[in-house]
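Where a number appears in this text, it was derived from the coordinates with a stated rule and is not lab data. Everything numeric here is computed off the predicted structure, so don't read it as measured data. Cβ atoms are built from the backbone, for glycine too; each structure is taken alone.
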Structure I
């Protein structure tokens, strides 16, 4: 006799749903029938970390507001209508906990979840401490700013959109009940600024302006790094003024063109990226030629140090404009461990000449080879690709 699967007890349906590991499978599970859909919540409660999608640049061959996301496991591109991120004049300056950070030619700073299209507004750019004045009536010089030396200067709307904020990192999803903190790296000055849930303005972190290569939220604090691997811990969670402490003052052999911090299996990892100018092209193009990986050794708490890592095992590191992350390859079909999956996040170096040839690919730590990837999916050169972790929260 045939079994009527629609009559499964609700508690059994919920138990089955709790064992699903991908958001896509969860959505498929809910649409099987009305009784299953009513037995489980619209968003899953306990999904493990998801494999990030690669958000691709705009394309002249797609609908104007269709965002394309490349799935590494299925090797397919999925389209999502996302005018909030792709309409004219938008720029993405971060991806953290599944939320994109969107700028345009207004003071607005928007957090956008591409899956749910939920939005959250951060304090506007005009509230950063080094912004002296903002006025739409001052055409071509709408922003008046203060330089680190104390001098004032002006920039227009497009300049601020393109070069004021380098990257924004979140401590958690804005939907978390305990609140969240956003930390911004300013591009030209190297200042670090933060805001908490409910704040109306941004606050500078005094003493952290030279640690502007990358930032990650790790062990309840923000860790920031400079080009030479010097690390500063920024504690902004308390009710008092933020504090900064230096945990590595004189690292050796970790200088690089770009640095990234990653939390990998509870360890703090430094990824050093090396670039060269490719003179074989008609235009000079910067290309990634290698990486080094270091793990923070805490065996001497008074003097922690970077130890070089030659094998990541099953781990994959995802770096770029996103908040860097580490995942186990064995959890995701089609993925390879002991590799760094990297995207182009310094487009200002290549902006006039890249024309779709992004510096993106997979670096294999075991043999030092680089496989250039994903350019065939890109028909435009702006904005550059960025990793986005699917998150229904």
Structure II
């Protein structure tokens, strides 16, 4: 039988989600569909139809992602799934083909995702762009190396107050959180502050410095930190001092932290903190020239990159990337290539999460001109590790 891949109509979005829910083992409850439908338009959801029945689905949010010095439109892949009856039949590849072709037509330079399996998305040009840390700390070892009297006031807030205050803190912090996404009010309501039946309630707290909210935290039951973000180092220290000091709790856990989190330097016993690292955000340059030209750079230099891209062949070319006063421009060129790499590796260095040197050491890129890797790393260098604080 023939499988047809197409975008959904207004009344088909719920059907298209069903194969995705099945793949992830998630209940197909109506509330879940309604929350997703509030954040993604039907034309951004593709389904694989066989005899009028969806056998696969793929959707993407319309996002803006913080990159070094800028924000870039991106297709945020919300989920891709194929029924077990149709696996290994090219359905997933066809869905990714439709999704990336559509992102290219819309002019979105990037596509980003959290990978359900680490072996799937590399073949579609996605590279690991950031790492994510999972922390578990026994409260008996939670004291700071240099304890100080709190310089701030922490208070618990209602859902509606948290919506305004946490969003305000996040909006101020977001430009410096490379890898984070812009959040709308609908995003806050349907994703960050949403709980399902049977789950412990979310507790929201804000910390005020000089009378102004400077950090927000959301936690569950036994201090399972969903998110803790400050708009300054003092605010970040303050919110974590509060979270680690809550009485009648045995441990503090956080599932998504930056790998260069200040807790390593704040704690008196950092070795007691169990910290596991995994892949975080995966990035795919849909339009190489536009994506490279959109971010800012740390040095005045240039390098010629030869980019291979089997899945999106419109990207295959040599690009001269030249930067001055922070701004960069990537143009196609016939000059000799200095570094040869796949678009997947370009996704890994784009946010600053990995360096050209490390990719070269791993045999993932080829230096064709002496000193080219050093020049490329000077351009792409960032002060902080990229971090996406949520799985979407």
With helix-only ellipticity at 222 nm (-39500 (n - 2.57) for each DSSP H run of 4 or more, over all residues; to 500) coming out at -2000, pick the structure among I, II it was computed from. I
Looking at mean count of other Cβ atoms within 10 Å over residues 234-241, point out which structure of I, II has the largest value. II
Re mean count of other Cβ atoms within 10 Å over residues 10-17: value 17.5 computed from one entry in I, II; matching entry is structure II
Using mean count of other Cβ atoms within 10 Å over residues 18-25 for the comparison, can you identify which of I, II gives the largest number? II
Ranked by relative contact order in percent (Cα under 8 Å, 6 or more apart), which of I, II sits at the highest value? II
Cα extents along the principal axes in Å, for residues 226-313 alone derived as 57, 30, 22 - corresponding label from I, II: II
On mean projected area of the Cα convex hull in nm², for residues 114-273 alone, which of the structures labelled I, II is highest? I
Can you tell which of I, II yields 1.9 when distance in nm of label points 7 Å out along Cα→Cβ at positions 26 and 98 is derived from it? II
